[in-house]
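What follows is calculated from the coordinates using simple rules that are stated; it is not laboratory data. Computed from a predicted model, the values in this text were never measured in an experiment. Cβ atoms are built from the backbone, for glycine too; each structure is taken alone.
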Structure I
Amino acid sequence: MNEKMVERDVLARFLADELQVTSFKDYCPNGLQVEGRSAIKRLVSGVTASLALIEKAIEADADAILVHHGYFWRGEDARIVGQKQKRLKLLLQNDISLFAYHLPLDAHPELGNNAQLAKKLGLVSDARFGADKLGWIGKMQNESIRNVGDLAQCIQAQLGRTPMLVGDPNQQLGRIAWCTGAAQSMFDDAIDAGASVYLSGEISEPTVHLAREMGVAYLACGHHATERFGVQALAARIKAAFDIQHQFIDIENPV
């Protein structure tokens, strides 16, 4: 039986349209970052284009890799040396395309990391906040989850890791804001939007003091842990559209 395939450039145009990539001023290029073979039959998705993911994709005989965290970040060393050279060399030697989508994948109303995290945790959004409206705010759909401690237990069960909680576990939930990944810098915006609880992937030292002083509970749930779901949803959309093979490969990361 012949395997279904999609042309690389057709897929690039499909994803650019689906994610509205031109609407964002990002820290990296969104779309096709490394050009491989023109026909894609097998797609591997993952959170970050690490060497380990590339090696697993080669083992899986993938034609393309789809990630949230790709390469060529603003301010990084532009030279192709060290680990960047090793990663790119492996992709080019094996003629594998790399597609990467950062902020467009965070923001997508259905497939994005924030939308998928909300689906996973049972959160319902009724507003957005922050730059590019990346932050989401709303409430918990499950009425049995009443306080911050209950929410922390829900996160642990759904994401497979214990979140770092700054605040009172017995605090009632009220308005919940969230933004996946390294979004501790959006905490002020979340507070201004009326949040009494904020979820993100990471937390930094000043954030702890702000949470305590403002009485807003902060749950740091893991950068990797909160951003595993958007890329899977996007890959599922690709599979549904083009009927190609797909495999999600989770390279564990404790951060």
Structure II
Amino acid sequence: MTRNDLLSYLNDYLMVSKYRDYAPNGLQVEGTAQIKKIVTGVTASQALIDAAIAEKADALFVHHGYFWKGEPQQIIGMKQRRIKALLLNDINLMGYHLPLDGHPEVGNNIQLGEKLGLENIRCVEGVEQDLIWQGETSKLVSATEFSTLLSNVLQREPMHMGDDSKLISKVAWCTGGAQDYLDVAVGLGMDAFISGEVSERTYHNAIEQDVHYFAAGHHATERYGIEALGNHLQEKFGLEHQFIDINNPV
């Protein structure tokens, strides 16, 4: 299919205009006009670009692309090498950030909730651009049991803060770097909040507000949305799709 037709579809499907974002959503580096094979991955690192080149991809879809607000505007050094590799190989780079966090079908948040087997998964509407989600465990579980669940699903051990004796049922989460939404979870009456990252202040906030906080990894919590998007495009348009997970322990 053509690049423009694909971009037009994704602009509507991912509801791009709904979000106030920190980077452009959609086409970030222009490549070939015809797209048959796509590669998806979390971050447009050099390693992922090299893998997309090896796969002879026409387009690379990522959650973390380029041209973030506040970053240097010059295309030099690492940024130059990355963009040069894309251009020399005629590969389109398409980045979707907040629209891929909040989407109700292929979004990072709903995908994480489903992977964890949570029940009654839903968006907390009207709060932080609908990026905070909530659900419940099927039964009361301990912090240790919930940590084990996260470890098994994400293949990395989360950092836990909170009172081990307090059981968990009601859970809120926001993937990536959303540790400061912990206060929103407290206001919702949640037992626990999951995000990807943690700050020094997060520990005190969790302890003093008597809520569990699980820092489960920025990369680990955001692997599933971009892969689900690629699978969706494969099923809908018959595009060849390969998800490539470049390991990142952060």
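For which of I, II does distance in nm of label points 7 Å out along Cα→Cβ at positions 149 and 221, calculated from the coordinates, equal 1.5? The correct label is II. Which one of I, II has FRET efficiency 1/(1 + (r/R0)^6) of positions 85 and 213 (r between Cβ atoms, R0 = 35 Å, to 0.05), as calculated from the coordinates, equal to 0.35? Going through each structure in turn, the value belongs to II.
When distance in nm of label points 7 Å out along Cα→Cβ at positions 61 and 205 is computed for each of I, II, the one that comes out at 3.2 is II.
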